[in-house]
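See the structures that follow.
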Structure I
Amino acid sequence: MAEVHARRERPRDDYLSQLAAVEVEGRPLDDEDYVGLLAAFLGAGHHSTTSAMASLINEVFARPEIRDALVRDPKKSSWP
């Protein structure tokens, strides 16, 4: 919350400054609102990242040609 308060006082050209200036129905968000919002962002970010990684791992193990290519050359930037 200290960062949100700092951005309200000294906005920067960043997303947190934009969030710190948000109003809903003409009312600025309070600390409790921000805690809920940032917790939701954290949960959503965690979920999307773990889901994407699980899908990637599943894809690699489900396609032997990709798995074998990775084993042969792990630094290669494109695969079959």
Structure II
Amino acid sequence: MKPPEGDEIVLLEAETLERSFGWVFFYTSRRYEETRSISDMLVGNAPLIVDRRDGTVHYTGTGRPVEFYLEQYEARRGSSR
């Protein structure tokens, strides 16, 4: 994801989740963090999963609660062992 010109993407460290498989990172634009203006929000900024086993990054989605995507990931990861 590329931020708008003159802006940058920042991690929301307080929202980071740690799970047995790794971490879930949430992010937004710096400008939105500063202004809280809806016009500065990113669109489609789905949380990212970083697998502790191999460091791979996996995109989730935005259409369902994050727990739905985490459960799917855990199921896929478990079946690939």
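For mean count of other Cβ atoms within 10 Å over residues 26-33, which of the structures I, II scores highest?
Top value of mean count of other Cβ atoms within 10 Å over residues 26-33 goes to structure II.
Where does the value -7000 come from, among I, II, when helix-only ellipticity at 222 nm (-39500 (n - 2.57) for each DSSP H run of 4 or more, over all residues; to 500) is the thing being computed?
Among I, II, the structure yielding -7000 for helix-only ellipticity at 222 nm (-39500 (n - 2.57) for each DSSP H run of 4 or more, over all residues; to 500) is II.
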Out of I, II, which structure matches 3.2 when distance in nm of label points 7 Å out along Cα→Cβ at positions 18 and 58 is calculated?
I
Could you tell me which structure in I, II was used to calculate relative contact order in percent (Cα under 8 Å, 6 or more apart) as 21?
II
So if we calculate mean projected area of the Cα convex hull in nm² for every structure here (I, II), which label has the highest result?
I
Rank structures I, II by mean projected area of the Cα convex hull in nm², for residues 2-41 alone and report only the one at the top, that is, the highest.
II
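Values in this text are rule-based calculations from the coordinates and carry no lab data. Everything quoted here is computed from the prediction, not taken from an experiment. Cβ atoms are built from the backbone, for glycine too; each structure is taken alone.
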